[in-house]
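**Q** Presented below are the structures under discussion, each in the form of structure tokens.
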Structure 1
Amino acid sequence: MLDAHPGTLYIIPTPIGNLGDLTSRSLETLKRVDRVAAEDTRTARKLFAHFGIDTPLVSFHEYSTTGRVTSLVQQLKSGLSLGLVSEAGTPGISDPGFALIRAAIDAGIPLVSLPGPCAAITALAASGLPMNEYYFVGFLPARKTARDRRLADLARVPATMILYESPRRLTSTLAAVAKILGNRQICIARELTKIHEEYIRGPVEEVIAREGDRRWRGEITLLIAGWSKSDQREAVAGAEELEQRLWELKQSGETSTRNLVEVLQAEFPGWRKKDVYRLVLETIK
């Protein structure tokens with residue numbers, strides 16, 4: 001391989017677990033660039049030590065200021081070649097690397113994106129869910145209300161959805177998926193490429209029943225089947241449940257048509273908004 005091109009930003013994927021997944025091209029690029037910007041320099045140092053890489057490291061993480069972005073762009077403009085690595089996987093995907101990538105593009109800096117490890121695609125390939133169309137969600141909001149609202153927004157996405165999730169939040173997220181999206185097929189991909197790699201597949205309610213007492217550990221990728229017409233039929237079949245919930249809301253003192261529709265739409269996303277609205281109006285008469 002020739003020396004890295006001056007003034008070029010190299011987007012370099014690194015292993016998500018198994019160090020053997022670092023490509024020879026990525027290894028050579030890491031050795032030949034002038035500097036490497038790393039989301040976690042501690043993780044990068046371990047990787048560098050394993051492969052005998054002595055390229056200088058500079059930190060670039062979620063708390064980096066705009067000044068750090070400006071500084072790195074200026075270094076690129078001055079002719080230095082820069083590698084960008086995330087803590088694991090492909091930079092820019094649910095990590096702060098995107099800010100530097102966008103700034104480099106805006107500044108007219110040449111970019112070279114290397115192929116390599118990515119947890120989302122690795123999990124999708126073995127999930128057993130449709131792969132012809134997929135929707136990458138990334139991390140859901142940590143707060144329950146925001147998380148549930150986001151899931152409701154995703155209710156009619158027809159593609160397989162790919163999420164990253166904290167093991168501490170996975171149990172509550174699965175319960176929310178079952179409640180808001182229905183009993184869809186899911187796949188939990190855990191500790192990909194590592195010793196304890198595991199795939200758990202099945203309808204979400206079945207997975208909850210089977211794994212309900214489990215204390216989840218490790219890196220989690222969650223895949224959820226996309227919306228289909230059967231989800232609509234299931235929602236319509238639950239009309240009595242929706243009417244019961246409407247009655248409960250009215251008993252609690254909620255009388256605003258707009259608020260009632262918003263709450264019910266969030267809790268029963270399989271229903272079309274105009275149908276929920278009509279039902280609310282009928283009960284108010």
Structure 2
Amino acid sequence: MTKPKRQTIISADSLLPKQQFLSRYGIKSADFVKTGLVWDDLVKIYNNYASLKSKLQHSAKAIVDILFSKEARDIGVHSVRYRIKDANGLIEKIIRKKLENPNREITIQNYRTEITDLIGIRALHIFKNDIYGIHHFVIGMFSLKDEETPTHYYREGDEEEFVKMCKGIGCKQEKHKKGYRSVHYIVSTSLTKENYFAEIQVRTIFEEGWSEIDHKIRYSFKNYSATPFDDSLKNLNRIAGSADEIGSTIKNLEQKEQERILKPKGKKRTK
């Protein structure tokens with residue numbers, strides 16, 4: 001009687017075998033060859049990063065504490081969360097970066113500076129114009145990577161005055177073809193002698209709602225140029241943008257009403 005073959009159990013945190021990995025992430029073998037990457041080198045990066053993740057947790061929590069301090073909440077920060085990039089996701093991103101630019105060198109020595117969102121921070125606010133105070137808070141509290149300018153992603157048709165305001169505070173701007181809205185900062189953090197980078201994304205709660213739905217729905221179809229739900233997601237995007245504009249209008253009305261209530265009343269003349 002022959003013994004049954006022992007199956008290899010792969011944990012959720014393990015790097016998949018090469019062909020399984022490429023299949024799961026929708027990368028053609030021929031495209032992988034074009035990158036010039038060596039799979040064994042990616043395995044080394046994976047193992048190095050796996051040993052680094054616990055250190056990144058400490059840096060991420062420190063950034064969150066600053067972004068959710070009383071000072072930050074007073075200027076409009078509503079909530080903050082973070083994630084540490086999944087190790088398989090890191091390898092996928094390296095491959096896709098090489099597909100975009102085959103001349104780009106990403107190695108075990110430099111991947112921590114080439115992939116700048118190993119730590120991802122999301123800071124949400126309620127009213128669009130809160131970005132003004134939050135922007136100055138972020139650039140005042142953190143060092144930007146190589147003085148890299150923050151990026152404001154906006155949608156065709158967004159309120160022109162707001163777009164101009166973001167440009168005026170020093171953001172470079174990029175019109176996003178899928179309607180993504182956010183302001184991104186690449187910041188440097190060093191609790192110890194080791195320096196790490198983090199990407200801080202700042203957006204409204206309505207922008208976050210659309211982004212989460214868009215990401216969850218599109219994730220399995222990211223290699224497709226078009227999907228049956230593109231129009232619905234575009235409509236939802238427009239609704240999210242309109243909700244932000246209405247929210248800003250309500251806030252302005254509320255401020256004017258407060259000013260009216262608090263305005264000193266003139267004394268009545270006596271005969």
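Every number here is computed from the coordinates shown, using simple stated rules; none is lab data. Please read all numbers here as calculations on a predicted model, not as lab measurements.
**Q** Among the shown structures 1, 2, from which was the value -13000 of helix-only ellipticity at 222 nm (-39500 (n - 2.57) for each DSSP H run of 4 or more, over all residues; to 500) calculated?
**A** Considering all the candidates, the number was obtained from 1.
**Q** Next question. Out of 1, 2, choose the structure whose coordinates give Cα extents along the principal axes in Å equal to 75, 39, 31 when calculated.
**A** 1
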